[in-house]
Structure P
Amino acid sequence: MLCELFVKNLALLDDIRLSFEPGLTVISGETGAGKSLIVESLALMMGQKASPSLIREGQKEAVVEAVWDILKYPKLKEKLAEEGLDQEDEMIVRRVVTLEGRNKATLNGQTVTLSQLSEFVSLMLDNAGQHDQHLLLYADSYLSFLDAFDVKNGGVAKEAFSNAWGPYNTVKKQRDLLKEKQATLNERLDFLSFQIAEIEQASIRHENEEESLLADKARLKNLDLLRSVGEAGETLLVSGENTILKNLHELALKLEKASAHDAQLVEALHQLGEAQVALEELGRFFEKYNQTIEADPHALNHIEERLFKFHQLKKKYGSTLEAVLERLQAMKKERDELQSFDDSLAKLNEEVGVLQKKLESCAGKLTDARKKAAEKLGKKMEEELKELTMPHARFEVCLSKSPEISSEGADIVSFMFSANKGEALKPLADVASGGELSRILLSLKIVLGGLQSKVYLFDEIDSGIGGLTASVLGKKLATLAGQNQVLCITHSPQIAAYAHHHFVVEKMIENARTRTVVRFLNQSERENELARMLGGAHITDKTRAHAKEMLTRIHLINSE
């Protein structure tokens, strides 16, 4: 329940504090007096964005504060607990709007976002103004009305559907994301396979192969020099006519004879023997070396081709063969991961299939619950409309299957309406007049108001209706206020007469400044205000008597 509303520096409202009670409260006043500012203030409580232009001229900020009794709103308390906010029986909401365009919202002193504010306050306050009338012109809003009506029975089916929708939607999004990536991933896989094949075709033996090939290349390019050196060594040592080894052998024989006569030659003979052994080994080396030096015209070409291939690979995959081989391993790992993509997609497709079956089952049960609720809602609406001076009105809630299951189920809801006897049912948006929309909206709120306690704000719901209908409408508002707190901005004296509490909004000039004041009316003041609403600014004894009679009659009706 709304207990207090404090507004400071909001347009013409410089400083007001209103106290509210249960029941039906009406707010009246001349056109342009500022009644809409009360609506604007409560809209700010619901998280509506605020423009700095709302701030009273000469002031730096506007402040709106509302005190709510939330004892009877367990869902709101649960929400507050989920967000880590205080959940006492009293909730104080405060909005501050500055000239710089900064908006600050607090709940029991704790900062909240505007979206949080909207979520919390909308659990208590239903702003049933012209916006809601416009909602009746859009079929997209009908489903929420139907679900709100069947909150007890259909609520179970809706909750089961919501519990099935969450996992299904999550897995389906994952699957769809993979499918979107599939073409790109396949292209990547093809490219990786090409790159891997390109490196593997080079058959790199080891990371130092390039250095080995460079050494072989240098050897082959100097083959003539190497051959001449090898042949010269073999000729001098082994194969020539007068080889070094042959001469050394002859010298050794002479030294051996001479050493018997001179001990000094013994050491020389020993050294000569060592030299012979070393030169014999060197001779054998040259013999073998010369066998390895063969002119292969293709060997150098092969090495140069291979080195060129390595050069190409290094340009694409790394600065060294070691880096190229590391890149190869990384690409193989990525390829293996991508090749598992099809398995992942298949698994997700299977999961989606299982969850979709469960979702379709829950959607079917939700549709069945909605069909039953639709029939009941249609009958309830017709009963209410008949009491609102529409005796021949017909109202049907029709369900059709939506092309796809959404987060709201598998149903499309249509409101079909006929105001006159003999006229066919047609879509509500196509046939209802402004006055009819007002009565349909009120009927909806009355039907829904019996299901959940709320604060209802009606902004000029009397638009487009006559006195007799307004009187019935006033009685309906008073009935709705039996279980709910109802605030009504009205120009209709017939509606105002049913109020339990009455405020009047007036403009006044003070110190050369226009300001709007809001006064609570006592009984005699109510009579004067109703007389003004009946007859205009010039109040006569006749209009005052009429107003008094209206209040007395309605008081007697309410007392019955």
Structure Q
Amino acid sequence: MPNKRAVIQAFHHIQHLLFLGFFSTRKLRPEILRMALAEHLVPAHELLAEQINRAAVWDDRSTLPEKRRPEGWCKQVVGETFRKLPTIRKQLYGDVMASYRNDPAAASIEEVVFSYPGIIALTAHRFAHELHRARVPMIPRILSEYAHERTGVDIHPGAKFGERIFIDHGTGLVVGATSVIGDDVKLYQGVTLGALSVSGLTDEQQKRHPTLGDRVTVYAGATILGGDTEVGADSVIGGNVWLVKSVENDKMTIRADIVDAIGNTPLIELASFSKETGCKILGKAEWLNPGMSVKDRAAKFMVLDAEARGVLKPGGTIVEGTAGNTGIGLAMVGRARGYRVVIVIPETQTKEKKDMLRLFGAELVEVPAVPFANPNNYVHVAERLAEELGGFYANQWDNLANRQSHIEGTAPEIWEQTGGKVDAFVSAIGTGGTLSGTGIGLKDFDQNITVALADPHGAKMYAYFTRGELETDVEGGSITQGIGQGRVTGNVDGSLVDKAYRIPDTEAVEVLDKLASDDGIVLGGSAGVNIAATLRLAREMGPGHTLVTILCDHGSRYQSQLWSAEFRRERGFQVPSWLEEPSSIKPPFVS
């Protein structure tokens, strides 16, 4: 039989690995990683392999010979389980942040990690669940019983949990073997999911497998029973309620504040392009975020992460260098959470963006548009200014909370919205957070999903991902704003890119004009680059595939430039008729 103490010892080593570098936004130094491997990974692997083997040998003693585990089974299971540790780590990051955000008493993210019963229980469960799925005998239950003894939370290893689970202290929480829990679910103490059979219920209702949809809240003492009981998305189950039949919540969800409204944007089929390619071309409508761009996601995660790490205190100052949209997101989130926001922006950015920043109360510092190598580049000015003001420098370029917002948010949303039927994802690079994070997140679901870069002229990422060189072999720049990178940022590093396309402005503008004319969607220049690259990939893949791209922001942010007839004429772009021609209607009844 397996040794319980050895199993728990192996789990403690695994805990250290799962939370290694958890509180840093930068990569760990190589020497720290080497020490961790020697101190925790090797002993964890050896201990777990030995105990799984002992459990399998014991279990096979009472099994028919033809059903016994084949030679090499133990080694294969251990290898597969350890390869899943990065996925478990990602899930736990979401759980920790959910606890920090939902518990007003949480002083820091460290407190949540090291002292919250719900996080301890979820750590044990997520690892035990992987072993349970691999049909490892006895070990998963040893881990769940250990977590129960430590925390009072009893989760059967067979229960399936989604992302970003919040367990409020959790004493007395019981989750049955075949329960299915959606994303962003909140469970309070004393809750029972999938209870033991109760007198008077039918056979179907006595089964232990309720299903909870996304964003469900179950308050203290509630019990949910039933063979086919389903709790619909966004439902709230009151305290001490006994639920034995399915419920649905079809009313509009009330968000806690404007920050909580960020994300969960719809996927919109770009019908004219789907018809043209024979593929399903889908756009993630990021302009429907409250700050009207994809950058709201990064802004939210960077601020909440800084709060959790204690580097952003109440009433503090946020400083960032930005081409506009990240600044707008930070100004909105900062205003909602009581911070001063100072934005350093190139003077070439649109008047619309600058006006929106001021509308949200941000203080603007406009600087000349100079290359990154110049010390007066807006990024360097912002970093120096943050130090001078004693503020939090958001550093969207290298702050990995940016990328994490897409690993946890954009990617799972796309997977769920497509029902897991997505063949490719395409995005440009500005900071790298959207392409890298969404690509990593989607490949966690399916390694066969193609991730493609859309790069404007003048940027160096096409050369980097196709030849490993940081240079550009085409002359000129691009009229697009917020995309086009010349260095490997922290968020770009580690990106999983399969293909890359270089898109000239003429192609991007033609795509935008067609989309506005045929589909009634008016977008910014970066979306044009994204869609153009998506169409190229769709033609390569052939009909019948599903491709998703990012519709970064709305065209109203660019009325003085991209969507200005005068601006287009000066640069030799075609001017669509609706921009060129004034209305010819002159009602006779208007004097």
Structure R
Amino acid sequence: MNKICLFLSIFLGFFNSPILGVAIDRQIDTIYALILIKDLEGACKEGERAILENPDSLEAKKAYFKALTVAGKEEAAYQTFKVYQDLFPVEQKNEILEWMSWCIIHQSFQSPAPVVKAISLLAAYFSQDSRGIEIIHQALFDTNVYIRALALQLSETLRDEKIKNDLLVLLQTEKNNNVRIPLIQTIEKLKIKEAIPDLIKIISQKFSWNEEKVEAVKAITLMSEKPSHLQIKTFANNSRSGLRVLASEMILYFNLVNEKETLRFLLQDTHAEVRENAIQAIGCLKIADLKSDLIAKLKDANYHVAIKAAWALTILNDKSGHELLKKRCFSKNLDERLFAVGAVNSTGTYGHSLAKEIFFNANDPYVRMNLAIGFLHQMEMVDLSCQELYLNLTNSEEKWMWEERGNFKYLAPNKLKQNPLIPGYPETVNLVTKLEILNILAIFKHPLAQEGMKKFLEEKSWGVSGLASALLLTEGDDNMIDLLKQFLNHENFQVQIQVALILAQWGKEEIALKTLQNSYYKVDKNTKERILEGILQVASPKSIPFLIQQLNDPHPTLRVIAAVALLNCLNH
């Protein structure tokens, strides 16, 4: 071992010798050599000796920091930094802070606690560099199902060959359905065409999960080249229903309007899902020649198929399906009502008169809210629609979420289950959804928007975690941000914090930082986590001194969130 160190030390010393214009002390060379061969304890001891023997050498101190952080000695690195931080120029100081942050993140990733490990994955999400990719690579094969699923969601933007190969391996080996869905979605977003043969196997197999087949069909469609008529015909006549669905999806995606006979054939399929997808293609492509076939489907035993046929006819400016849509919007079955109102909203101006008739006769708040959202998209009945949304926002105790099926998206009761990695996941989705509805009121600058926001802030506890904000939140509209700023100096301390958190997480507004940092030492641990995650989202260099203080927090979750936030601030 000593011979290897000596060789490496001489080797490094040669390339940094006075001959090349740079003189580096032999001890410093030895520290880096020991790090290189993974003798980290030896590197730390050599670093201590180097500082004692060279008290004025910044390079010796920097090498010692490197040894401590690579060795995972968080506490020693932090205490040493406190002593020497003012000696380093800004650039070197920031480099050392980055090492310290990654030290905490790597140590946290080894934690047996899934939540702590999940937070360390955020570093990979924000860093987009080789260290982050390595963490995600390991997480993709973690023993915890939720960690694997999260790693997949966070790797959607990483166009790295190693990650790509990992995903191809997982597609063949991963057995858990909760992981396979985000796996296929990630493959689709990264456009890994090598996965197409395995995806075709998924939709061809009887035992594949239905949701998995749906995602596989979507992925194949978006990654494939334009198919020939023969390929479409082959899919449409396949004995596997998944491949017959694929035929309709490809006809729609590639705008193959000449395949109307194939679609007519698929309308007679024994599987409701195949019929529904064929109707969706006919409606979106506006193939008027198939109107009579669609009228026949109004009597389909499956309500999804019948409602979809009524939607397609309306899109084709045919009112034959209006009576069915109206009837289904008043069904005793909630799911049927919601799907029907999603269909009515998706008809746009074609179904406007029908939507008004249903709205004024409906009692179901979800039917009325969805129609109100539809009216606002068309800039119709603005005042009445905003009032409807406001009344439900302020009076309803139910949790909400967005539901999607095919090309329909609609507001629905929240049926989500808990997620071990995102505390209070159903409530988090509810908060985000209601904030989006408030955003609609703000966009229209409706007088009730301010009162609605006031009640929301006073009655709801904003607790969106960093993971949730990374996965769920979009950017807030400027009108919404301006509305929130009015409450930043609210007399209620809790409201001030909530406003600052939303401004940070949703608007990435620096104006929130003062409130967040001043409140930090007055709140409980959970709120501290939210505050650090808000600071993380803003990513302002102004927060660096505050975050440095939190790197030595005794709570591992606070420490790792502070490290991720610090890393994000340094890189912006």
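Structure notes:
- Among P, Q, R, structure where helix-only ellipticity at 222 nm (-39500 (n - 2.57) for each DSSP H run of 4 or more, over all residues; to 500) as derived comes to -19000: P
- When semi-axes √(5λ) of the Cα gyration tensor in Å, for residues 185-384 alone is computed across structures P, Q, R, the figure 32, 18, 16 traces back to R.
- Read-out Kirkwood radius over Cα pairs in Å, computed value 26.1, structure in P, Q, R: Q
- Winner on mean count of other Cβ atoms within 10 Å over residues 321-328 once structures P, Q, R are ranked, highest first: Q
A short reminder: the numbers here are calculations on the coordinates, not readings from a lab. The model shown is predicted, which means the values in this text are computed figures rather than measured ones. Cβ atoms are built from the backbone, for glycine too; each structure is taken alone.
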